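Readers should treat all values here as calculations from the given coordinates under stated rules, not as data from a laboratory. Quantities reported herein were computed from a predicted structural model and do not represent experimental measurements. Cβ atoms are built from the backbone, for glycine too; each structure is taken alone.
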Structure P
């Protein structure tokens, strides 16, 4: 049985009240904000029974408003990067906001992560909805979007749906930063990770995929068996992981399959991720540098968290060999991703 409650958590000038929704099961507590559809916290038990928050974030709304690292947010219309912020649909070229070097990142300067979503209670969770107008951040078509968070026992599910009035690229994900050691833990070096992927996408100096789909065999990207993150980070070019791992496609786009597992031996906490998406971006917080003060006054430094962003492949709109990312009028975009929080027995 999941209890669902809602309370005010601040307000935005010209936009209105921001609410905090709490989903409480016997095993896990999840907090979600209507601002950015942000997962603000996930509290779960370790093997000793101690409950801790395993999601990085902020103590107040202002932290999220000024945040440039997408802590806990739903990002879109297109998560990850679009090369040069440019793409072509139906013979017309579209130019997006540039906000990451020469590229567009996570939907633009004011993407879904900075929007105020409408919310309503559903069974065991909350459904958040948003209308993105035609031309929003340079994208074509009016888009109706929803993400439904439900909590059942130890499993948090995010269900995404969208419709558009014009053909447009879409790629939605959640950008939560996790540290299974809890709020005061300063590193993920002591976590073990495994990702069920035989291939990954190499990237250029601006983090755009080169177009090569490369086997993980014999490389530092072979995470098919559990590896300790700390030593593995020393083997990865560029100071850490920020790469798409290519997943096998399910026959049913509404059926998830297991793709990743992270284990923290000291606390015994385990995070398992499943998704119906074709990729997962494994990111090890390489650009955090201690300048951001988060919950409880903790400074977030390099490699203090990891992200497992279930999504389509980056820059798919410009790479013909990548999975299709276009949503046309009359079509429905839908996928789901699940995060299960347990502890070792």
Structure Q
């Protein structure tokens, strides 16, 4: 297996958390993405979100040219050609990259609007992180058009031309509304009912009603409910009598995901994976139950995934990648690593960015 061939890249003796190398790794990703990312070009905004927000967590946001970042992100925003296009169900969010901004259909005709919910979340997250005044965005147009993506059952599709419909895009919609401080873009009651229908018999959440519980889907469900105001601060674990979901069963499922090696798995009988320290750990933080995490064991596992090049890998010994590097940093923030900023786990940003405070150099 290819993964086994690169396991030799692991450090024989894991160091402590190496902030300086992580800063260099993220700065390199900011300046020039390596060639293996070519097949992810359509997700360039998402990769930029990992990079910019990662540098913010590392207290190194000053390495970013904020004006250049802002102008680039804004250039990916979809805009209507005329007022009546909105009636056709168009979504005026953000494109994931230039290639999705100027794509064409099978007949070679240009498709001028391929904006996507996930890309829109990442765009707004980046802009909020670098301190852009979001009141300058036509949020009414964005949110009015986003509401067209919500389905009768409360779920969302990611793009006006169709696509998968599951909890990922409910979370994106909730995060977008929360960042813009305007909930006109979704029917929260319908979204809540859809989320509740996705809780499985074992306490976790599947991406769809009746599907297998999964760490990422569980995060999307719990974070969305929290953002939408259906999980208040008071006694999330101690008093469960008024919860719309089965919190004790959910808590039990999450805690069972910490494996013997200290890491978190996304599903039963799967190996630990760096990113689930965020997806599952974030749920536990939102539930105010992160005190039950074996922090020493989790830290030990994450250090085995820390690359000597900086960044984090999916499993111990593999090459680092942006996705797992970002969520590895989030996980160390969860563990209160002193050199890192605290993370707002519902939004996936630093607390400073979430409340609109620029990070000082």
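For the set P, Q, ranking by Kirkwood radius over Cα pairs in Å, for residues 21-68 alone places P highest. Each of the structures P, Q was assessed by Cα Rg over 2.2 N^0.38 Å; the largest value belongs to Q.
Consider the structures P, Q: one of them gives 17.9 for mean count of other Cβ atoms within 10 Å over residues 133-140 as calculated from the coordinates. Say which. Of the options listed, only P reproduces it. Given a value of -500 for helix-only ellipticity at 222 nm (-39500 (n - 2.57) for each DSSP H run of 4 or more, over all residues; to 500), calculated from one of P, Q, which structure does it belong to? Of the options listed, only P reproduces it.
For percent of Cα pairs over 26 Å apart, for residues 53-212 alone, find whichever of P, Q sits highest and give me its label. Structure P comes out on top.
Among P, Q, considering only FRET efficiency 1/(1 + (r/R0)^6) of positions 29 and 261 (r between Cβ atoms, R0 = 25 Å, to 0.05), which has the greatest calculated value? The maximum falls on structure P. Please state which of the structures P, Q yields 1.6 when distance in nm of label points 7 Å out along Cα→Cβ at positions 125 and 325 is computed from it. Here the read-out was taken from Q.
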